[in-house]
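The data blocks that follow each hold one structure.
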Structure P
Amino acid sequence: MITHRLKMGKKLFSDPALGGAGNAKTCATCHPDGKGLEQAGKNENLAGMINSCIAGALGGKELDTKGEKLESLLLYIKSLEKK
């Protein structure tokens with residue numbers, strides 16, 4: 001289950017359909033290869049930050065805070081943490 005969600009999160013990170021904005025922007029547009037997110041997993045409001053980026057920078061609709069897509073993105077971004 002975790003492996004599936006991690007793969008899904010990685011795919012969503014580069015998916016221009018995320019949030020339904022209909023433009024070519026993705027999370028990877030601003031964070032290529034996860035750059036700048038190495039410490040993001042420690043943020044207690046990471047879900048809010050993700051939705052803020054989707055609604056703002058990507059111009060899309062926020063994800064359901066209890067949905068599989070947001071949970072998958074959280075898992076993927078937390079996997080980017082440098083130890």
Structure Q
Amino acid sequence: FQGPTLHLTQQLIIDRFGVSAFESINDYRLSAWLGQQEELHRIVVYQCDKQLTPWTKRSLRQADCILIVGIGWKEAVKGS
């Protein structure tokens with residue numbers, strides 16, 4: 001491991017690979033890059049979107065551990 005932490009978001013991936021980053025034709029390229037980042041960093045944080053987007057699905061598949069954060073004083077709303 002080289003660096004301590006990398007924080008990844010959908011916007012960072014789009015900035016790096018373009019808006020077509022999550023299309024199936026780019027699946028191998030994105031998977032390889034994410035794997036490389038996991039080798040280069042001690043911790044990789046995949047920040048999901050609020051909705052179930054392709055990035056959120058990818059993040060959940062890549063993650064070794066999932067932390068769900070909510071607002072304690074608001075009523076929970078079940079998502080789709």
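Computed from the coordinates by the stated procedures, all read-outs in this text should not be read as laboratory data. Keep in mind the model is a prediction, meaning the values are calculated, not measured. Cβ atoms are built from the backbone, for glycine too; each structure is taken alone.
Of the structures labelled P, Q, one was used to calculate relative contact order in percent (Cα under 8 Å, 6 or more apart), giving 35. Name it.
Details: P: 43; Q: 35.
Matching structure: Q.
When you work out mean projected area of the Cα convex hull in nm² for each of the structures P, Q, which one comes out largest?
On the way: P: 4.9; Q: 6.3.
Looking at the calculated values, the largest one is Q.
Quick check: 28, 56, 16, 0 is what I get for P(r) over Cα pairs in 10 Å bins from 0, in percent, for residues 19-58 alone, calculated from one of P, Q. Which structure matches? Please report the intermediate quantities before stating the final value.
On the way: P: 28, 56, 16, 0; Q: 27, 51, 22.
The read-out comes from structure P.
If distance in nm of label points 7 Å out along Cα→Cβ at positions 27 and 67 is computed to be 1.4, which of P, Q is the source? Write out the running numbers ahead of the final one.
Values: P: 1.4; Q: 3.0.
Attributed to the structure labelled P.
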